[in-house]
1. For Rg/Rh (Cα atoms, Kirkwood Rh), which of 1, 2 scores largest?
2. Given structures 1, 2, which gives the highest value for distance in nm of label points 7 Å out along Cα→Cβ at positions 221 and 381?
3. Please state which of the structures 1, 2 yields 6.0 when distance in nm of label points 7 Å out along Cα→Cβ at positions 237 and 261 is computed from it.
4. Have a look at 1, 2 and say which one yields -24500 for helix-only ellipticity at 222 nm (-39500 (n - 2.57) for each DSSP H run of 4 or more, over all residues; to 500), as calculated.
5. With mean projected area of the Cα convex hull in nm², for residues 141-324 alone computed per structure, which member of 1, 2 shows the largest figure?
Structure 1
Amino acid sequence: MTPPAPTIVFFPEGAYGPTNNCVGIGDVLRRRGARVVFVVEESFAGSLEAKGFEERLMRLGPPPEEPEIPGQFWKDFIRDTAALFRLPTIEQLGSFLQPTWQALVDGSKYVNARLTEIFDELRPDVIVEDNVVAFPAIWASGRPWVRIVSCNPLELPDPALPPVFSGYPLADRSGWDEFRAEHRRTHLDMWRDFDEFVRAQGAPGLRELEFMHESPYLNMYVYPEEADYPRSVALAPTWHRLDSSVRATDEPWSVPAELEGEGRLVYLSLGSLASADLELMRRLVGVLAGSPNRFVVSKGPQHAELELADNMWGAEFLPQASVLPQVDLVITHGGNNTTTECLYFGKPMVVLPVFWDQYDNAQRVHELGLGRRLDTYRCSEEELLGAIEDLLVDAALAVRLDAISARLQTVPGTVRAAGLIERLASTGEPVV
């Protein structure tokens, strides 16, 4: 007798990166017959249904008094915080990162009761979460659960590796201790309060200064072996590296007629947040207008206010997984999805980090010679244009990237992740 199809619940962080990562894995599971349900914020309502998934909606805070305008949150966020992104990473710990973590912690506290309702209704075989803070309702459900890390692997601490969010090089330990001390100073009280909350809700305590549990069942992180870090302390046997996680759900894309002509094709995408910094985007457009190359631009939430140059074409959103195979180089903010997708498709990168783990990805790409890290707000026109041209003519790098791409595409991470989740759903036992 054929066993019933498993119910897999995905609970990604309310951002495009983790959501897209989970969509790629969920699509494989759905095609294999699983019932796949996404728990998403109300602002994402309908977006997962449009891809063929069930949705359950929740909020991470009280509803606003005025109706929400799609995209307005991010416009306001950048307006209020853009100046902080120009600070050194150690100064961002107290000015940007701590308030951001506090907002995430507050969201976990607010939504806990609603998550309990959802899990009680769905009775999933497995819960898969891609978040950076714990949600004790997952533990309290009694269901096997999976942790996915779709941020830079430095999120998993190791004394021999640079501190996460620092963007510091692996080969130079100067500044590491100072950064860790400042992180402790700015985050310890908040961590203690959150640790008390998760314990009170029936979940185990958190490791000091960590805001997320390790699953006793299955843990996965997304980073290619060729770019991963040499650890001094081995991860638990329930940890599995996914070399990639590229979704196959994006609609097809072809080069528009407006971009026909000479010059190499370059993709400019600073993600859904950094692209809302209109001043930054306008500066980049102005510099790239002087390049002999052609540019595909992901314009982001301020698309109506951003005028492109003659050698450019763009839209508010682009199907990135369909665009990347067709370009020669990528200018990126260094988000984990874009960084790993570029390696999956064998594309060199110019990385302009803005916040969070983007600095770590930018530094890793730079120190491995897979692209170039530049100072996002201070690099000169000559530096940016020169980096683009240098990478486009680097034949040795092209060979390296082709080899990485060929290996990654042999066993897609989405397929491997789906298999691991199916194994957990079938046995209910730790996957090691």
Structure 2
Amino acid sequence: MRFSYTAVNKSGKTQTGDIDAVSKEALMSTLSRQGLRPLSVKSDTNKMGFLDRIGTRKKVKSKDLVIFTRQLSTMISAGVPIARSLATLQGQSSNKYFQTVVATLSKDIESGMPLGDAFAKFPNVFSDIYVNMVRAGEAGGILDEIFKRLASQVEQDASIRKKILGAMMYPTVILSITIIAFFGIMIFIIPKIAKIIKDLVGPNGQLPVYTRALLAASTFMQHHGVFIVAGVAIVVILVRRYIRTPKGKYKFHSLLLKTPILKTIIVKIAIARFARTFASLMSAGVGVLEALEVTGKAIGNKVIQEELVEAAKQVKNGKQLSEPLSKSKHFPAIVSQMLAVGEETGQIDTILVKVADFYEEEVATIIDSLSSIIEPIMIIILGSIVGLIAASVMGPIASLSKNIGSN
């Protein structure tokens, strides 16, 4: 979202500008870290395009992001200053929008903005996980290592996304065709069949309840089909906008953790991210509390993040991290047990990397079997829809045939 702001710097001078931020609170936090005291912050809706207003923004392909991340990691490892590295990488992408993003990053870094805050200005390009990993790299002085891990993580996320899309392709196509066919039957075919049935039954004939319901639904769709489509589109847009708010995102993530199949995948991905990110920070010498804070933001699920926040409070009171995690609703017992071993041996980072490898393999296995799980469910759903329509149409006709036969 685009905001315009007015702020006072350390010299007492008033400064104005436009900036992208996830929310008003995130922007005020960014300005404070830059030594600016916000006076006013307004959502600059006049400068937003139609697509931005309805929630659709420009995107950058995973491939472009992976290449950028790997190249930036290599240049930082070679000792090239970050601002110069970004300026060099600006023209490397074929995506014009991404070129603009990188150019803006370079200017922000030159003006003294922390790298994590500069990335946070583009939430449609760099996810919360990406931004917080960068902040972790800045905190631990391991930016080159963090960017290597980020590149691998972006590649892995893209691979998982591709596998999920592949597994969902067949059910999605079948479901789409079924929905189109259902609306076509209800709007164009059922009314003609209804006329025939009513003529056969006569004015005093009594139709079954399910047939009357089908005919009523068909009549409603005939007269209000456009409003139904428009209503669904509006609901989808409003839901997407709500999910982007902190409260909406928490509720959405909570719902995902209650959804069969998805819950298992999300939890395993979150644990793998926790293990790998926390191990990287610990190996870089970052304190446990700071590592937990950054890792929680990098997990990608607000509910599990809250669990880590509570765990951090108990660690602050003198407990080992393995103790609160052993009582977690989402972290399996094996994670706390492995973590306890790491705490005793002083090899937390080594053990957590093994945990991450294990859960990443688990995720790959589940996704590979996803299509075989979804296809039978789709067949049951489609069979139910077809059976309901057939029973509603053929029931009265069969009843009439029986009456005629008996007469």
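1. Working: 1: 0.95; 2: 1.10.
Once Rg/Rh (Cα atoms, Kirkwood Rh) is worked out for each structure, 2 has the highest.
2. Numbers: 1: 4.1; 2: 1.6.
Looking at the calculated values, the largest one is 1.
3. Values: 1: 6.0; 2: 3.1.
Going label by label, the one that fits is 1.
4. Source structure: 2.
5. Details: 1: 14.9; 2: 15.9.
By mean projected area of the Cα convex hull in nm², for residues 141-324 alone, the leading structure of 1, 2 is 2.
None of the figures in this text is laboratory data; all of them are computed from the coordinates on show. Note that the coordinates shown come from a computational prediction; the quantities given were computed from them, not determined experimentally. Cβ atoms are built from the backbone, for glycine too; each structure is taken alone.
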